[in-house]
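**Q** What follows is a group of structures, each given as structure tokens.
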Structure I
Amino acid sequence: MEQIATSKSHRMLFFNTLAFTVCFAVWMLNGVLVTFLVDNQVFDWGPVKMGWLFGIPVLTGAIFRLPAGILTDKYGGKWVYGILLLICAIPLFLLSTANSFFSFALYSFGFGLTGVSFAIGIAYTSVWYPRHRQGTALGIFGAGNAGAALTAVFAPRILKLLTNDGADIEGWRRLPIIYGGALIVMGIIFLIFTENKKPASNNKTMAQILKPLKNIRVWRFGMYYFLVFGCFVAFSQWLIPYFVNVYYLPLVTAGLFVALFSFPSGVIRAFGGWLSDIHGARKIMYWVLGASVTISALLFIPKMEITSPGEGIMAKQDGIVTFVSDNLIKVGEREYPLTTKNLEYENTDDKVMIFPTKDVWQESVVKKGDKVTKKQLIGKGVTKIYFQANVWIFAVLVILIGSIWGVGKAAVYKHIPDYFPDEVGVVGGMVGVLGGLGGFFCPIIFGYLLKGTGLWTSCWLFMFFLSALCLVWMHRTITKINRQSSPETSLNIETK
């Protein structure tokens, strides 16, 4: 670990971040590509299969993060990172030949190895910076998450060009080749311009390397990362079909909205690292988890209409119905005006309604010539509540929660060098595994929730419960430590 940051440290951070940006763009490829292929009926895949294809690359990136972190601690980041970039190009070239769900899933599993770049980069960045600068440095490196935004913005446009706006649909096969070429170029640049460096304690036995994983703190950090990183990854892909199906947006427009979600979340991670250095990661995580609970609850409200019985009209005397229309009932000579339906709400998609809006009207339940008695219902009341879930309001909330998760990602990783300064690779790798598993399981869970409930917003209900679980676990742990510690140590839990 460097005692001071040097120009060489900054140069390594630059190439590390650049490589991570490219890897993350590749890692998120299926979100755009699978949605395009299903939308254009190239493959007949439902939401569950789409969820699996979104999640499979993330699974690869998750399960291999721990061994990647161990290898980086042992051999140094230059060689592990450079070789990874070159190897991952192969399954991308093969993806261009896929003709079935199985082959697509198999090659997606292969290029998903780009996801382990995070564990490599965290360990490789840490050795170049002193501890008091690592929060900021790791935050800047983590800004490579913005690669998801690059794919969301440019991949739909490239697909449109490659397929001649859908006229030559097989042109999609050139997109994975382009991405594979980008990995090769980045791999060569990385191997030429970076310098290898390993942590001082890289000669430990495997048992010594894995010993920190017995600490429950590692798994608690992993739970936080499951939310702030794994769910970010999941939504970087899931939001594309979400916007297409819920708001009927074209794929290119949906990609722009998703970029608005993923780009700020990636870039603001550097700001989150700085905040964690200044105020402490624990305080930042309280704000992150509390905000995640609140915004998830707001996002769960679906675009829907609720119809309920309203205030009706009862006859005030016995008589015969002599006249019935949409706005009037006459019993004998007595008139009963009806409130009519407001036609303004016939198509709420064309209107901007910030808050839920209601419409109340009455409908006749009798016809001309009917004999009615006093207090008999002659006009039923109907109340309809409209929840529009306007696309602009939704987008603002999504951007906000993505940015908050971006701050949270930096705060989680600020803990690791503080508690495990000599095991950043293995601990960061394990936390990354758990975070990556969030990116794998969440799209699959979203698919089953959508199929089971029929509600696209069911994914946000899942986010609400997950955020609340993390917040409760963290608070209970902090409270327990405060009770057990002396007043002096309870004021600074983030240090040993």
Structure II
Amino acid sequence: MYNVMSPKAEEFISHEEIQETLAYAEKNKNNRELLEQILEKAKLRKGLSHREAAVLLDCELADINQQIYALAQQIKKDFYGNRIVMFAPLYLSNYCINGCEYCPYHLKNKHIARKKLTQEEIVKEVMALQDMGHKRLALEAGEDPINNPIEYILECIHTIYGIKHKNGAIRRVNVNIAATTVENYRKLKEAGIGTYILFQETYNKESYEKLHPTGPKHDYVYHTEAMDRAMEGGIDDVGLGVLFGLNNYRYDFTGILMHAEHLEAYKGVGPHTISVPRLRRADDIDPDVFDNGISDDIFEKIVACIRIAVPYTGMIVSTRESKACREKALRLGISQISGASRTSVGGYAKPEPEEENSAQFDVSDNRTLDEVVRWLMEMDYVPSFCTACYREGRTGDRFMTLLKSGQIVNCCHPNALMTLKEYLEDYASPKTREIGDKLIEKELDVITNPKVKEKVIDYLANIHNGQRDFRF
């Protein structure tokens, strides 16, 4: 049944293969010789198979686990440096016709406030986000062909890219909407989206169908094959994710790595990002049934093992997670985080009254973007608002080629410093600006090419003098 090159969901995500992998990992979780062999392979920074990664995830040997964490940190540093990309979600509509049992947007929930942003409201939301300093958004919408047709999503994208407010501009719009057709993916590509994001929720077909009893999302095969259709439609940056806590975490960990392997083998480029959300408390969802699923320790091990298994793939953690949890995850492999997120429809321009709750889930990290940026810099990370690769056509296999060769640092680090400088000049508090300017001065030494460094110094001066949007 298992065939990584198959276009059929139940063959590239084979239940039998996952079961065999979990049994193999359980059997070998304390096999020191095998674990050391896998780690030696991982040190080559070419990645691991789903089966090898599953063995590392199950490992109980303390010294080997310490090596796993140390290697994850080093791989993260080697490929992504100390840069952390910043983004925010923008919820367009919570109208939805699906029956997902873990999501408050489900059709039967009659007391959640249903909302859909008008284009005028979107302008206000985006201006509020620009006033914070955001340059990159992830659009979110429920599945509803009447209220949220593809034409509405495309109009929203067009509106967002057209909003110029003070020095603000949204330079990259990523889209997280339901599985759709090749034709619609082509339309999204033509609209200029960055990454198409779709969470699988769980790769266990039986569990998936029980969790999605009604609506088009019930179709496991159509949903699981969506990334293949997106790539056929010309979108070469796609983002995978599972919702840890819905199903056995070992099963879904294995499944998401198999999906990444399939995209790499069948489409020639793996996922641009992998997200690792955990289930959170939400309206109309029984906390005794869905209780966040996995511990912080297991969550951190998952992050580390994914980083080792797919060293080139960006990893995302959202404000679902607490400050403390995000701090640990950043060290172990996370390269993108959200900041100052609102998970309600219309939550940025005007705080939502409690009785009109339209949020999809509770947020654990409620700090402002300025506080998150300062926190990152105090830990010697460089908050990056860069969107240059997307705008310069460095997507898909072109991005991965640069990343694998180690050359991406010559673009990413200068771009990160320049976009951080923009943030400091336009939006930061005095204390954050002071910390940031010192950090930029120090991080200039990371640029080894003297010509690039000289140009960056010149661009930084121009930014201070009021010019914007320089990029390599």
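Each reported figure results from applying straightforward, stated rules to the coordinates on display, with no laboratory input. The model shown is predicted, which means the values in this text are computed figures rather than measured ones. Cβ atoms are built from the backbone, for glycine too; each structure is taken alone.
**Q** Which structure, out of I, II, was log10 I(q)/I(0) by the Debye sum over Cα atoms at q = 0.15, 0.19, 0.22, 0.26 Å⁻¹, for residues 76-147 alone derived from, given a value of -0.60, -0.80, -0.93, -1.10?
**A** Computed on structure I.
**Q** Then there is this: So Rg/Rh (Cα atoms, Kirkwood Rh), computed for just one structure, reads 0.95; which one of I, II is that?
**A** II
**Q** Just checking, which of I, II has the largest value of relative contact order in percent (Cα under 8 Å, 6 or more apart)?
**A** I
**Q** May I pose another question? Any idea which of I, II comes out highest on mean count of other Cβ atoms within 10 Å over residues 332-339?
**A** Evaluating mean count of other Cβ atoms within 10 Å over residues 332-339 on every structure, the highest lands on II.
**Q** Rank structures I, II by Kirkwood radius over Cα pairs in Å, for residues 44-83 alone and report only the one at the top, that is, the highest.
**A** By Kirkwood radius over Cα pairs in Å, for residues 44-83 alone, the leading structure of I, II is I.
**Q** If you don't mind, another one. Taking helix-only ellipticity at 222 nm (-39500 (n - 2.57) for each DSSP H run of 4 or more, over all residues; to 500) from the coordinates of each of I, II, which one would give -14000?
**A** Attributed to the structure labelled II.
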